[in-house]
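The next part holds the structures, each set out as structure tokens.
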Structure P
Amino acid sequence: MSVLHSARLVLPSGVVEGGWITVSEGRIAAVGGPQDPRPSSSDGHDELDLGGRWLLPGFVDLHVHGGGGKSLTIGDADEALGALALHRTHGTTTSLASLLTNPIDDIVRGAEVLADLADDGHIAGIHLEGPFLSHIRCGAQDPAYLLAPDPAALDAMLTAGRGHVRVVTIAPELPGAIDLIKRIVDAGAVAAIGHTDATYDQTCEGLEAGARLATHLFNGMRGVHHREPGPATALLEHPEVVVEIVADGVHLHDAITRLVFDHCGPNRVAMITDAMAAAGAADGIYPLGPQMVHVQNGIALLEGTHAIAGSTLTMDSALRRVVNSGVPIQDVSAALSTTPARVVGLDKEIGSIAEGLTANLLVLDADLAVDAIMIDGEWTRKPF
């Protein structure tokens, strides 16, 4: 058993100064504060003094397309593993791999490759971002391959995913979308509303059908107007909906990020990267699905347009930005780990520092930079 002590332990309920945990057989065995007696090296246990460093649960990213110059979207396992490795070094211990709108045969092949990676434990599942999206709000999704909601196409993608498809994004205003949302939910996946030009009422219909997640809130959707509140308003006011946010200062102004936390609370916010291949890599030209993206100063735009094409964000950078903007670290940690784990049904295994959960842990220094990473109870980046 390993004992990690003298930590600033970040729990959803708050920060415990002088906190400690024990790790045994890949799981968190016990959690305590300075007033609680803890095992020590005299009991024959390994002991690590964290010296007041932060101890958080590993990040859970529900929406990522690539990183490190590599892509998760092209149906290449080695590329996918390279992208995942980049994000792991920045504290993401659990990922859903996000596929883009493509010809259905290409999406199916991509889902088959990702299902193999899920079988091997490299990812926690698959997110299908398309092809049932709005032409008007498609963003960097290729409009040539968008489809009206089609049960046969959905079934083909779900079959290729072999039970690993956890999230499907859909525009609820499209003909047949409400029935397809019900079909997604019946298949055991989360229906997410995104890339949508839906009205407020149409969005409410999608929520009544069972949609429970907002794909990158405010981005890729009709805006808020005082006479037509639009999808964002419906998503924000529905108490069971979790909203994804991309907190990179490009997709959302920091004031909007704070507003979302203030309105929803951390139990309804899932911070994501929506990262493409350029995350952790140099500026330049990168493919995103069948389209090309120009990255300059870390901002990814669809080549020849002003459309945002994913991000170059990593989860640790998002943490620092939002904490520095004034959101309490325990709320930011919950939005990076606890809430995303819960929305896709993984909260009994990961997402928090709690007895019995998998020991996916991050040690951060005083500046909130990643010092050490533990996955399944093993250090993948050794402590300082």
Structure Q
Amino acid sequence: MVANLNFNGVTRRVVMQAPKNGFFYVLEAATGKLISADPFVPVNWASHVDIETGRPVENPAARYDRTGEVAFVTPTGAGAHNWRPMSFSPKTGLVYFGSRHSAQAYIADADFTPSSVGTNTGVSRALTPAQQADMAAREDLQFEDRGALMGWDPVGRGPVWRVLDPQNAIDGGTLATGGDLVFAGGGQGEFIAYRADNGDRLWTFSAQTGVAAGPISYAIDGEQYIAVAAGRGLQPYYQPNHSRLLAFKIGGSAALPPAAEYSPPELNPPPNTASAEVVTRGAAVYGQNCVQCHGNRIGTFPDLRTSASLANAELFNAIVLDGALTANGMVSFAAALSREDADAARAYIITLANEAKDAETAAAAIAAQNAADADAPHTE
């Protein structure tokens, strides 16, 4: 983003960027000379960016390929801020963008062999129980919120305000207007207007789907409109999407059709019967080949914990190895996986599914007990 900023009475033409690595950059537009680079989320892969060279000063422990040890890194490969457009208001002097707060483990895969399928990163995401415990114990990797929308001061080099969402990353594209408003998609399928100076939420519209794109403002016959493309799927995968273009104006009276009813797939996994060694192998296979789409808990693609193929090894292998669902986008992974690899991955997914089922059962029991306690007669 290019803008004119006032530094101690001197106007400078600058380029600004909030990239995936977690540092907000301000550079001279004409020369590329670095003016500042400051973390806008917790960053542990580098201590700072050297102002003279423009290079980050890396944390040696983050070089898992050299240390041979697991590295717990924040931000993750998904980025502290990704492609969603940010905006700048010349009136407030602030830049508006969403951020993501998360950590990820990286382990060099000593047995990595390039394949025609999979990510080919040479990184294993499978953690031992001890490594999982280590990550859970690191206070610097525990975040109370998954994301924030912020008004960032590129001259003061920090946030003036932050709007948090404990459950979802607020990372929709933003639009700053001359009326001192900021429009952005929220984390729960909303389209929201905030005050540009302090981040107060002024207006919310339920879009029935995710809003990730950058809004635009335009006028027809002197009347202002705000428009945004909506249609990013929310979780879980099978929820209706409702992709559409939404346009708003003051006094607009159009209404969306009723949202479609949705029943999530049931968690009904078979019991865990595989050995700990097989499950550990399956975690490594899954981390190298599956997690980038399906996720460890809930992913962008179908949640495999609810898959009927978990109860049928032949069906699972027909999909994973034989390409039975190639027409749906799930190609064969036979080039990378053996039958034993596929069986181990299935065992690992069954473990995840049973963990989720146990958590679901426990939550239902707590809710039932709370309801019973609320209905019980009380004596003073």
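Some values worked out for this structure:
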read-out	value
Distance in nm of label points 7 Å out along Cα→Cβ at positions 59 and 315 - structure with the largest value, from P, Q	Q
Highest-scoring label, criterion being mean count of other Cβ atoms within 10 Å over residues 251-258, among P, Q	P
Which of P, Q yields 39 [percent of Cα pairs over 29 Å apart, calculated]	P
For 12.5, 38 (Rg and Dmax of the Cα atoms in Å, for residues 107-162 alone, calculated) the corresponding structure among P, Q	P
Answer label among P, Q for the case where relative contact order in percent (Cα under 8 Å, 6 or more apart), calculated from the coordinates, equals 19	P
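We did not get these values from a lab; they are worked out from the coordinates using the rules stated. For clarity, every value in this text was computed on a predicted model and none was experimentally measured. Cβ atoms are built from the backbone, for glycine too; each structure is taken alone.
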